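Okay, got some structures for you below.
Every read-out reported here was derived from the displayed coordinates using simple, explicitly stated rules and does not represent laboratory data. Just so we're clear, the structure is a prediction, and the values are computed from it rather than from any experiment. Cβ atoms are built from the backbone, for glycine too; each structure is taken alone.
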Structure P
Amino acid sequence: MLPDPGRGDTGTSAPPRPFSGAPLLRWQALSAEAGLGWQREAARAVGAGQGPKTTLCWRSPRAVVATRAESRLPGFARARSQLAREGWPVCVRDCGGTAFPVGPDTLQIARVLPWRAGLCVRDLYGELTEPLLRALRRLGVPSLVAVVAGAFCAGRCDLAAGGRKLGGVAQAWRGSPAAGGYAMITASVLLAGDPADFCRAVNRFHRGVGSPRRCRAETITTVARETAPDLRIRDLTSAFEAALADALAPRHPGFARPEPSAIARPCQPT
């Protein structure tokens, strides 16, 4: 998608500065590594008290995003080299879970809050899952938070439509309420693309690091498959980002908290 300075976008060379006032900051990142770095920079600024909570949204060329725990597995370096040769560079994120794919057909979202006393795991998940559910429903995708067995990076708070995963959510906490810190909730939404291609890359990573985990393409769907398969990714991205920005607005018109069944009670850090 082309940058739109009026919406808080910039070009690929530098991301927007946090706390610019836009409800949703967008960036077409040069790489997944750069996008993750933007998240860390914004999170550190929030933790240091330099601004209020902020929401970032970015896309990048394709990559496999692994966890720090996976980066310590014996076969990680070998798997990373192999996947890079196949066009799937591997980078490491701060949140929990397991490896998942990113690329031009996926959207990465991070919402960062100051870590205040009383903030709990469930509240933090709700900071992003509720707006995401509203955005998806606005696009005509009935969705809920659920466990999708057999999906990549399967967790208790996956975004699901028709029993298949179309997004994942994870979180990271750093510092403390007393000494200054932040809580970050992140999501990866599959806008379009081939689930078999996504799963093939993730399974290659798992095999390379010696993990028994495997994912299955039939457990994955995309927003495009659930709405308009022929819509251009640029138009689909614009529509989803507009719906999400509206859902994140402080006084969202027509706001209705999802039914309890839509927000999974047992959500825990992964």
Structure Q
Amino acid sequence: MNDDMKLTFTGVGGAFAELFEPARSPIIKGHSNMLFTAESGEIMAFDMGAYGLLQARDVGVTPMQIRNLIVSHGHCDHVGAMEIFSLAHYFMRKGQPKPKLILHEKLADENSNESLWTHFMRLGSRTLQNGVATLDTFYDVVSLQDNDSFKWEGWTFQLVQTVHVMSGYAIMPSYGLMFQRSSGEGKKYFISGDTQFNPEQLQDRYEEADWIWHDCETLPIDMRSRVHSHYNHMKVGMSDEIKARTSLYHYSDVPEDFDDSGFAELVTRGQEYVL
């Protein structure tokens, strides 16, 4: 196959991953953001959290090399660096096309209550000298409806809605990612994105994928956030067969019993996979 792709985890921690590390220390776990690198050299980011550009720099990638960005949801550890990323491309791209921004229509629609632009980026990005910006000013926006897919560099990607946060009586729009070669050859992969542990909701996706990277909170059970999949629930709620092909990320401390848990691994920051 001539369409191999590399997946790099530039960070593997949760929103507060760096807050309790020693003063002046480098980024240790970082925010759970990822980079896809195609054989052509094209790069696509999956999320751009507050540390996202620094994490990309640590693996040798500059903002201008990232020509495509998928957004899973609107929390700061997933979109916190988007304003500076947007402005960097706007002022420094020197005649190059705008980067593509790929996201669900609920996040793309400026009139939506979940609008990424209206409720997150607009305050700092709207005002330009002699102009008023919109999301389209900075990006070639690819707005996906439910069950839509998109193609990139010989691969097909599909957003998978998950239950991350119940905001009152409504589910916050939040999405994982299912992807495989557009030819249908080879393996199918699933990145859960931020999600509560809902095995009945995601069981079909677990069975569909050949390999899984899954959100996993490892805080003490009495301190759990209730908006992420907790390790204690996952180790008893997933079958041994599924655990054996599941890598865990978005964690804090390493569980003492991890070696006996049956999971494939805990992803480390900077870890690469050739797909």
task = Could you figure out which one of P, Q the value 17 for relative contact order in percent (Cα under 8 Å, 6 or more apart) was computed from?
result = Q
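Tell me which structure, out of P, Q, gives 45, 43, 40 once Cα extents along the principal axes in Å is calculated.
P
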ask   = If we compute mean count of other Cβ atoms within 10 Å over residues 89-96 for structures P, Q, which one ends up with the highest value?
value = P
query = Taking Rg/Rh (Cα atoms, Kirkwood Rh), for residues 97-160 alone from the coordinates of each of P, Q, which one would give 1.03?
reply = Q
key: Ranking P, Q by FRET efficiency 1/(1 + (r/R0)^6) of positions 177 and 201 (r between Cβ atoms, R0 = 35 Å, to 0.05), the structure that comes out highest   = Q
remark   = FRET efficiency 1/(1 + (r/R0)^6) of positions 57 and 225 (r between Cβ atoms, R0 = 35 Å, to 0.05), calculated, reads 0.95; among P, Q the input was structure P
key: Value -9500, calculated as helix-only ellipticity at 222 nm (-39500 (n - 2.57) for each DSSP H run of 4 or more, over all residues; to 500), assigned to which of P, Q   = P
